[in-house]
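Listed next: structures, encoded as structure tokens.
Derivation of every value follows stated rules applied to the coordinates shown; laboratory data play no part. Computed from a predicted model, the values in this text were never measured in an experiment. Cβ atoms are built from the backbone, for glycine too; each structure is taken alone.
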Structure I
Amino acid sequence: MLEIRNLHVEIDGKKILNGLDLTVKPGEVAAIMGPNGSGKSTLSYVIAGKEDYEITEGDILINGNSILEMEANERAAAGIFLAFQYPLEIPGVATMTFLKATMNAQAKARGEAELSPGDFIKAVRGAAAKLGINPDMLKRPLNVGFSGGEKKRMEILQMALLDPSYCILDETDSGLDIDALRIVAEGVNALRSKGRGMLVITHYQRLLDHIVPDVVHVMAKGRIVKSGGPEIALELEKNGYAEYTDQAA
């Protein structure tokens, strides 16, 4: 279980999260919606262990154990995966080299044996086929020249190969057209399982037409102000966030 308790976070002296409480159960898909500046991306970065953020109070726990003292790579090995809003292009680094290094680093951190070349190729090709990824993408430098949809699908491939316990999708719908959104959502849905929790961060209800959440949390001014079923997303699409920003003031 992923638990966030009374989390207060600052950056450069500016308070962003203000006593945020959140629980994501194994197998649960939880969506967070909120206006710009509500702290959604900050929450994702802090869970993943990004530097520069100061946690002044509260805790983040995985299965009852605090992860605050863990480095980002240690959190990844513990089962946390963050899909970025804007995945970076890395010229000069072959996609397959990156995937192999990442998978073997996590295996080493978990005390497992590295994959043999044959097992690695089999795993990548199998996951790529299930996600409908063109094999030619695997021959290129990581994300270089990829469309927005291709970059997001490459992150879903990484997620499939690393098999995390908790996936955080930070505005995965950003920059995607309708067709690309559907394809990416199908990839995410293919990875839903009883043992994997997902935290889907988005501004808009349209993503949740494709990735139907179990619960929707509304975030405003650095904390969760309402939680409920998928109908909340429809309400927000119709009425906007004004009611909740006033409530959080």
Structure II
Amino acid sequence: MPRYKLTVEYLGTNFSGWQKQKNSYSIQEAIERAARKLLQQKIDLIVAGRTDAGVHAEGQVAHLDIKKTFCCKKMQLGINFHLLNERFGKDISIKKVVKVSSKFNARFSAKKKLYQYLIFNSYYRSAILYDKSWWVRKDIDCKKIIEASNYLLGKHNFSSFRAKGCQANNPVRTIENIKIIKEKSVIKLNFLAKSFLYNQVRIMVGTLKEIGTSNKTPKELDNILKLQDRKCAGVTAPPKGLTLKKVLY
């Protein structure tokens, strides 16, 4: 069966997350319904990594298998057309479709994932960024959070940054790169790794924000890591500030 790789963009605000589940409405369900109308067959999408309710994506990747070869451009345009007839379908767009080898797997072939978290740091609310960022009124010391983030780099036991309900067998993860940039009132926190624990990025952001707005020193983050206790870390940052930017293969 021919296999196709889909690059997907979506606003997660109105969805229960990527994964299809009973009694909720997911991004996966919306795309599969649209694809089924176009391709006239049952569709099962395999995704690079599930995103939680309210989380966005600019470069999510999924693959599907179909019965016969189909034009990539027509598949992209066709799914996007049918998405407009799905509930909140306008919040999803297929950016690219490519025919790939049957050996390609959106999940298991992925090498790295790049997530970006946006913080809007201002005393006033942003209308444009409200659904795509965490509004923090208190001034954040960007130099402090950059220094603190260095303790997160490399291979560590991230139990302190692991949400309850995480199903991963091993809490050890390796963060390859963290880049934090401030542009006027917007702070962009970029995290690159092969994989992350459940809510790991959001808990790391919540902890960095706490250090950046308090008398805590950057070294405190090293202590939190070593304690391996979720209670020692900061709050879980809201999902709306998080975007899956890219999956690297």
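With Cα Rg over 2.2 N^0.38 Å, for residues 116-235 alone computed over the structures I, II, the top value is the one for I, the highest of the group.
For which of the structures I, II does the calculation of volume of the Cα convex hull per residue in Å³, for residues 52-155 alone return 161? Let's see the in-between values first.
Values: I: 137; II: 161.
Going label by label, the one that fits is II.
Using helix-only ellipticity at 222 nm (-39500 (n - 2.57) for each DSSP H run of 4 or more, over all residues; to 500) as the calculated read-out, with -6500 as its value, let me know the right label among I, II. Don't skip to the answer; put the middle values down first.
Details: I: -11000; II: -6500.
That value comes from structure II.
Here FRET efficiency 1/(1 + (r/R0)^6) of positions 36 and 92 (r between Cβ atoms, R0 = 25 Å, to 0.05) was derived from just one of the structures I, II, and that gives 0.95; the source is II. Name the one structure among I, II that FRET efficiency 1/(1 + (r/R0)^6) of positions 84 and 220 (r between Cβ atoms, R0 = 30 Å, to 0.05) of 0.05 was derived from. It traces back to II. If relative contact order in percent (Cα under 8 Å, 6 or more apart) is computed to be 24, which of I, II is the source? Traced to structure II.
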